[in-house]
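Enquirer: Please go over the structures that come below.
Taken together, the values in this text are just the output of simple stated rules run on the coordinates, not laboratory data. Only a predicted model underlies this, so the values are computations on that prediction, with no experimental measurement involved. Cβ atoms are built from the backbone, for glycine too; each structure is taken alone.
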Structure P
Amino acid sequence: MVSAPDAPAWLAGGSYVVIRRLRMLLDHWDALPQAHREQALGRRACDGAPLTGGGEHAPADLAAARPDGVSVIATSAHVRLAAPASNNGATMVRRSWSYHDGHRADGAPDAGLLFTAWQQDPRTGFVPVQQRLSRGDALSRHLVHEASAVLAVPGGIRPGAYVAQSLLEA
C-alpha cells in the first residue's frame with residue numbers, strides 16, 4: 001500500500017492499520033434463528049459464502065433479487081453496508097481472528113473478533129465504512145466495540161537500512 005498523499009515523508013510507501021476488539025453478544029446471537037443470523041451477515045452460516053451463491057470467497061451480488069423483487073442480501077446486511085460499492089469505493093484489506101477469553105462475571109462468553117483493516121488512509125477507507133455501518137448494520141446490534149487503535153506502518157526498507165529509519169533519524 002502507499003500512504004495517503006498528505007502523509008509525512010517517513011510514511012512514504014507505508015500504510016495504516018485500524019485494529020479493533022469486538023466482543024460478540026453470543027448469548028443473544030446464538031438464540032436467533034439461523035436465517036436471521038445469515039440475513040444480518042449477508043452470508044451463509046454453513047460455509048461463509050454470500051447468500052447470492054458461490055463459495056466463501058465469491059463476491060456478493062448486491063443487485064441480486066428474489067422473484068418478488070426483494071434483495072437477496074438485505075439492505076441492513078453487514079456484507080452490503082461494508083462493500084466498497086456501498087462506500088464510494090472505500091477499500092481496506094480486512095482480516096479478523098476469533099478470540100475466547102472465558103466468561104465474564106455475568107456468565108456471558110467473553111468472545112469475539114480481533115479485527116484489522118489495512119488501508120492507504122483511514123479517512124477515506126475505515127471512517128466512511130464505519131459511518132455507513134453506524135446507520136443500520138444488522139450485525140452491529142450483536143457487537144460491543146471494546147478497544148480500537150490506528151497505527152501507522154512504515155513502508156519497506158532498502159538494503160542497508162532499517163524499518164522507520166527516516167522517522168527515527170529525522
Structure Q
Amino acid sequence: MEKIRLAKLEDLEDIVDIYNASIPSRIATGDLQKITVESRLKWFQERDHQHYPIWVIENENNIIGWISLQHFYGRPAYKTTAEISLYIAENYRGQGIGKKLLEYVIKKSPKLGLTNLLGFIFAHNQPSLNLFKKYNFQQWGYLPKVAQLDNIERDLIIMGLHLDYKKDKL
C-alpha cells in the first residue's frame with residue numbers, strides 16, 4: 001500500500017536517484033548529466049516547504065516517486081501559481097503512481113493558497129501529457145525547439161490548471 005508524505009532531508013538521496021534515472025531517456029528533464037545530492041541540498045533546504053512542498057510516495061518503506069511544487073517565475077504577483085515536478089522510479093512507471101501523486105497535489109494546492117498549477121512537459125513526453133490531460137490540465141503554451149537533447153531540437157508544452165476552490169474545499 002502506497003503512502004504519500006512530506007519529504008524529509010534524509011529522503012534527498014532517493015529523490016536524486018529517481019531524478020537521475022529519468023535523465024537518460026531524454027523525455028522528462030532538461031538535465032543531460034546526473035546531479036548530486038550535494039547539488040540539490042540548497043534546493044531542498046532553502047525552499048518554502050509550507051507553500052511549495054515536496055512529497056514522496058512510499059511502498060513498503062521504499063520511496064518510489066516524488067512530486068514538488070516550485071514558485072513560478074519568482075515574482076510576488078505569481079505567488080498563487082506553482083510549477084509541478086513529478087518523477088517516478090523506473091520500476092514503478094505505468095502503475096498509477098503518477099496519478100496518485102497528481103491527484104494528491106491538486107487536492108492539497110488550495111490549502112497552500114494556490115490557484116493555478118503548471119506542468120512544463122516536453123512535447124515528445126506523451127505519457128506525462130496524457131496524465132496531465134486526464135486531470136483537466138490544458139495546453140497554455142507551446143515553445144517550439146527550445147531544448148537541445150542530444151542534438152535534437154525539442155518542443156516544450158506548458159500545461160495549466162485553474163483550481164476550482166468550491167469543488168476542492170468539499
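Enquirer: If you work out distance in nm of label points 7 Å out along Cα→Cβ at positions 9 and 161 for P, Q, which one comes out largest?
Expert: Between P, Q, the highest calculated value is found for Q.
Enquirer: 3.7 is what came out when distance in nm of label points 7 Å out along Cα→Cβ at positions 33 and 97 was calculated for one structure; which of P, Q is it?
Expert: It must be structure P, since only it matches.
Enquirer: As an exercise: semi-axes √(5λ) of the Cα gyration tensor in Å, calculated from one structure in P, Q, equals 34, 22, 13. Which structure is it?
Expert: The read-out comes from structure P.
Enquirer: Consider the structures P, Q: one of them gives 3.7 for distance in nm of label points 7 Å out along Cα→Cβ at positions 17 and 81 as calculated from the coordinates. Say which.
Expert: Derived from the structure labelled Q.
Enquirer: -4000 is what came out when helix-only ellipticity at 222 nm (-39500 (n - 2.57) for each DSSP H run of 4 or more, over all residues; to 500) was calculated for one structure; which of P, Q is it?
Expert: So the calculation was done on P.
Enquirer: Right, here's the next one. Where does the value 1.04 come from, among P, Q, when Rg/Rh (Cα atoms, Kirkwood Rh), for residues 41-88 alone is the thing being computed?
Expert: Of the structures listed, the value fits Q.
Enquirer: When relative contact order in percent (Cα under 8 Å, 6 or more apart) is compared over structures P, Q, which one is greatest?
Expert: Once relative contact order in percent (Cα under 8 Å, 6 or more apart) is tallied for P, Q, the winner is P.
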